[in-house]
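Derivation of every value follows stated rules applied to the coordinates shown; laboratory data play no part. What you see is a predicted model; the values in this text were computed from it and never measured. Cβ atoms are built from the backbone, for glycine too; each structure is taken alone.
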Structure P
Amino acid sequence: MSQPSTERERPDARVTRGQDTRARLIAVAREQFGERGYEGTSISSVLDGAGVAKGALYHHFESKVALFDAVLDQVIAEIATAARDAARAESDPLAQLRAGCIAWLELALDPAVQRIALVDSPGVVGWARWRALDEEHVLRGMRASIERLAAEGRVQREHVVLFAHMVLAAVNEAALMIAGADDPEAAFAEGTRAVEVMLTRLATAP
């Protein structure tokens, strides 16, 4: 005998419950990947922390790598949001670009961000995927700022796309330097100065 409609779980309720489970798994995995690194985090510890069964995890993620990929996607999206928010506080396009880059370097001081976004990600998801996520979330904002510089005649328009890729690569290298430094605060100060010099010279009228 079928259950009355009032007793059956509605499809939208099942979707919401599934979304909540997925979000909880990502949140717990992010905490553990950030604290212990990819190799130091086990599926069982994530399951215990999230309070879900193994089947629920594998319903959303086919592997530990897929779970890490989802965490990495979220972290890089948050980096992009921080950069965008910092840029929006400025009116000059060069100041916007500088503020966004420095916001990323500030996040590189966070050990959890270091482990997830810089140290473990190339080896876990591969360089191509790491780069694709960076371009999806971060590159757009950098390119927009450089396009505004070009509109003001401060950057050659034909180089906008290449410059955006070059700036992203340079800031990522500075973030990696901070992550691997014995004195991250000193490395951050040096990286910030170097980025400021680079961007100022980039925006010198041709």
Structure Q
Amino acid sequence: MERFARIILGYHGAKTGAAAEYARRLLLGEVSVDEWKPSENEFDWLGHGIYFWEHSPERARRWAGADGMVIGAVIQLGNCLDLTDLRYTELLLQSFAALETNYRQSGLKLPQNSGRELKNRKLDCLVINNLCLVINNLDPAISGQVQTVRCAFEEGDEAFPGAVLKKETHIQVAVRDPECILGIFRPSIEQKQGEQ
């Protein structure tokens, strides 16, 4: 796997409750980045990891809501499974095919993406998690563990009548290795009146 020296700014939205409290403690230095628990939902869009919107503090703020918190992070992509690169998106089909064979032989059905706008991404999560485990076997030129997963998503309503562009298009990064988080900060973003 090609190691990216590229550094990005990512923004994590922590909703109310335990997530927001953990974010507060993280920013105060009461807990370390190494203790940051990754999301391990079966429907995570990019597999398991700590999720960030790349260069989009406003999107993180909207996700967190009025009572949540936003954490900024300096992230070195490291060994990145960059799904904007054909080299890696072509490996997704191989990961899917291997899973499909294993599930069929076990008499099981693969999970499906479901929900409104297919936002419950159980199949995508499974395929990406599997690819992160077997990527070195699928492409001998790739070496090392996947540290981050990056992908662009078109999402939301059309930006203007007749547009193909979407209002909520974004790039997400899932950090699988906390060592890629070089530092954290609290961004200065203001909540606009009437928004949650």
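Tell me which of P, Q gives 50 when you compute percent of Cα pairs over 24 Å apart.
P
Going by FRET efficiency 1/(1 + (r/R0)^6) of positions 75 and 147 (r between Cβ atoms, R0 = 25 Å, to 0.05), which of structures P, Q comes out largest?
Numbers: P: 0.45; Q: 1.00.
Comparing P, Q by FRET efficiency 1/(1 + (r/R0)^6) of positions 75 and 147 (r between Cβ atoms, R0 = 25 Å, to 0.05), the maximum is at Q.
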Highest-scoring structure on relative contact order in percent (Cα under 8 Å, 6 or more apart) (candidates P, Q) is Q
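Could you tell me which structure in P, Q was used to calculate FRET efficiency 1/(1 + (r/R0)^6) of positions 27 and 99 (r between Cβ atoms, R0 = 25 Å, to 0.05) as 0.05? If you can, show how the numbers build up before the last one.
Numbers: P: 0.30; Q: 0.05.
So the calculation was done on Q.
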When distance in nm of label points 7 Å out along Cα→Cβ at positions 107 and 139 is computed for each of P, Q, the largest belongs to
Q
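Given structures P, Q, which gives the highest value for Rg/Rh (Cα atoms, Kirkwood Rh), for residues 91-130 alone? Don't jump to the answer; show the numbers that get you there.
Details: P: 1.15; Q: 1.00.
Result for Rg/Rh (Cα atoms, Kirkwood Rh), for residues 91-130 alone over P, Q: largest is P.
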Between P, Q, which one scores greatest on mean count of other Cβ atoms within 10 Å over residues 83-90?
P
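Name the one structure among P, Q that helix-only ellipticity at 222 nm (-39500 (n - 2.57) for each DSSP H run of 4 or more, over all residues; to 500) of -9000 was derived from. Mind dumping the intermediate values first?
On the way: P: -23000; Q: -9000.
The structure behind it is Q.
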Comparison of P, Q by distance in nm of label points 7 Å out along Cα→Cβ at positions 51 and 179 - largest value held by
P
